[in-house]
Structure 1
Amino acid sequence: MILKISIIMPVYNSEKYLLEAIQSCLDQTYCNFELILIDDFSKDNSKEIIEYFQKKYINKVKSYFCKINQGAAAARNKGIELANGEYLLFADSDDIQGKHRLEKVIECFGDKKVDMVFNNCSMIDNEGKSLNRNLGFPEKLNNKNALLLSLRRNHFFVGLSAIKNSGLIRFDNTLKHSEDYDLFLRLLYNGYKFRFINESLTKYRIHSNNTSKDYKGSREATKKILGKYDMKALYIKLKTLGYEDVIIYNTFGIISLIKNKPRDAIYYMEKIKINDKINIENQMDKYFYLGVAYFTVKKIEKSYIYFKKALYLDKNRPALLNNLAVSIYYLKKGDISKAKKLLEEALSIQPGYIDAEYNLDRIKRGKEPDKITEKFLRKSLVHTL
């Protein structure tokens, strides 16, 4: 039996990239699919491009034109409503799909235990030129720890996803950002299993209109998403999955920081007692995030102490070097040259690291470096200055 896939593409003012994006979906080596294009009340020529493809591929392309702009979440939900496929594959209207993407994805779904498939991507610029960067996936991320790690940070991207069609696949229409994070966190909470294809099957475009660059909007959305989960119920869930208190309390501390509750973060992480049974990674998490929490409540001395403890464990974390530089500057534990050196070291490890560049620029202009990084950096930076 040949499985059918519904490709869902929301479209909004995408005329510059849309023709290439649609054609790349239609040029797949796997043929049993439908392409569903949802125009979210575009004001450019996107509608005309969609109508062209609908007429040319009458048995392959479906379209729907929204009467008002509602956002990507609502557009994708409309696509899901119209889908007849056993699997849903999501594509963005500014990206380019490799011709083997559907073929590779369907091979993974041959394993009946797999509910979601994610592929790697290579990043291109506004004009389609390679940025020589892949997204990559955290090596330690797997089906056993995905829920826990996803409570700390989103590791899954909707434009790189394919999911078994079910009633659970709905996006929160009230979210203008991070609706994919909300979906994947909910699916993981409900036991969905995934597989990664560590092969670049999508060209992901970096440009000024990427909504993922709106840090403030994404932060507010993430607070709302995490606020949906009761901490007591979450504790029971994680204990049932076999996690020890040390990693749960570290995770709850990180969640509290995201929700702008640094005193709650301190409460959870101070519950962790350091002993020889706790591995270095969990110690690092406690020290780093306690440093962030104490800095946030303006207890800079304690913040400095915890960042310093973390440094003893690992001297090659750019976010730690940045934060230590800022705390040193505030406490005058060293001169300006010490803070500058730490920032330069952070940038040598991870070029394009925005917070370190910002702080270094402030020092050069005779101002205080004041931007700490609240999370360890991803292995691969998606956006840089």
Structure 2
Amino acid sequence: MGRKPGRPVAPQSASGRNITIKDLAAELELSITTISRALNGYPDVGDKTRAKIEEAARRLGYRPNRNAQRLVLQRTHNIAWVQSDNELKYLDPHFSEVMAGVLAEARAANYDIVLTSHGQDRELQTYDRYVRDNSVDGFIIDLPREDDERISFLTEAGRPFVVHGREQRASQYGWVDMDNYDNFYRLMRLLIANGHRRFAFINGDETFNYALYRHHGVRDAIADAGLPADSLRVYNSAHPMGDAGFSLTQKALADTRVTAVLYSSILLLVEGYEVLANAGLRDGRPIAIATMDDELRHIHSTRLAPRVTFVRSSLRDAGHALIAELSRQLDDGQPARGVLMRSSFHVAPDLDARSLDDPLPMARRTTIG
């Protein structure tokens, strides 16, 4: 019988066997120990010998036995990513974008992602299971909260991890994040500089720090402009952000004094755009619209560009950066560090963008995103 279509064929020697480390040793007339230590990165193998071994491994199609590596190196090349049992999250395009970057970078770095969920009130027990059975090398934590117990647990356990986001202990662990506070402070200051005085902010779930810090940035921009606190109304969606954009935009525009709407995600904006389009003029001009754009692949923001101001930062790039940071710790033995993702602004043609060039007031500069 022929092999099943689509099943990959393992590299084989002339005798039909899979290529083994013994075959490499015989080919190069070197000891199995030297071959093993060269391929596993030990520094006591000379550069010329290592290069010769690596070239032969590529030429012959040698693939290391993962189980054998585990025994020798006490490494699994698995990374755990523990999720809640909220099934809607797996339909969330924000999550999908991060996952696409994580999977691509993990493949390049020779890691597998163990994606699992925890039952109700069993989050830390799930982390503890992976720590106790040593079945993964490191962890990804997403959607951090203040004083996040997952971060506390893994820090105390001494296990490598990286966080997509930050909380107040960010100097103590590896993280990847955008500057949520700064981005939304600047967006709100832009709207204020263009004469707007009544605002609606349609945000995510402020249980999570990304949304909480965005609210802080918006609130502080209002205060620094000398505007009363009630100039701003905040409407929160549940997590994950989905079709709430339509209903929350309706609620926001029920206040006829609102002339500018700020969204925490372009997904919320797209859901609410019909309401905005039918709202007409406020104070003799169209409602100003600003949003976070995470570069979701299924939303083409170019058609909105004439009306909407964007701050952009790629979630897919953040996914790549998460694995790159964790592999620095795992493979290179480097200390954990933070990675601040690049953000860029696109300002709608009817707004004056000069306020974006003004530096943040010293009192508002922060190392927490």
Quiz item: A value of 20.5 was computed for mean count of other Cβ atoms within 10 Å over residues 84-91; which of 1, 2 is the source structure?
Solution: 1
Self-check item: Among 1, 2, which structure scores highest (criterion: mean count of other Cβ atoms within 10 Å over residues 44-51)
Solution: 1
Exercise. Using FRET efficiency 1/(1 + (r/R0)^6) of positions 52 and 172 (r between Cβ atoms, R0 = 30 Å, to 0.05), single out the structure from 1, 2 with the greatest value.
Key: 1
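For structures 1, 2, calculate relative contact order in percent (Cα under 8 Å, 6 or more apart) and state which one comes out highest.
2
Out of 1, 2, which one gives 0.35 for FRET efficiency 1/(1 + (r/R0)^6) of positions 268 and 332 (r between Cβ atoms, R0 = 35 Å, to 0.05) as computed from the coordinates?
Details: 1: 0.70; 2: 0.35.
The read-out was computed on structure 2.
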Quiz item: Which of 1, 2 yields -14000 for helix-only ellipticity at 222 nm (-39500 (n - 2.57) for each DSSP H run of 4 or more, over all residues; to 500), as computed?
Solution: 1
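A short reminder: the numbers here are calculations on the coordinates, not readings from a lab. Please read these numbers as outputs of a predicted model, since none were measured by experiment. Cβ atoms are built from the backbone, for glycine too; each structure is taken alone.
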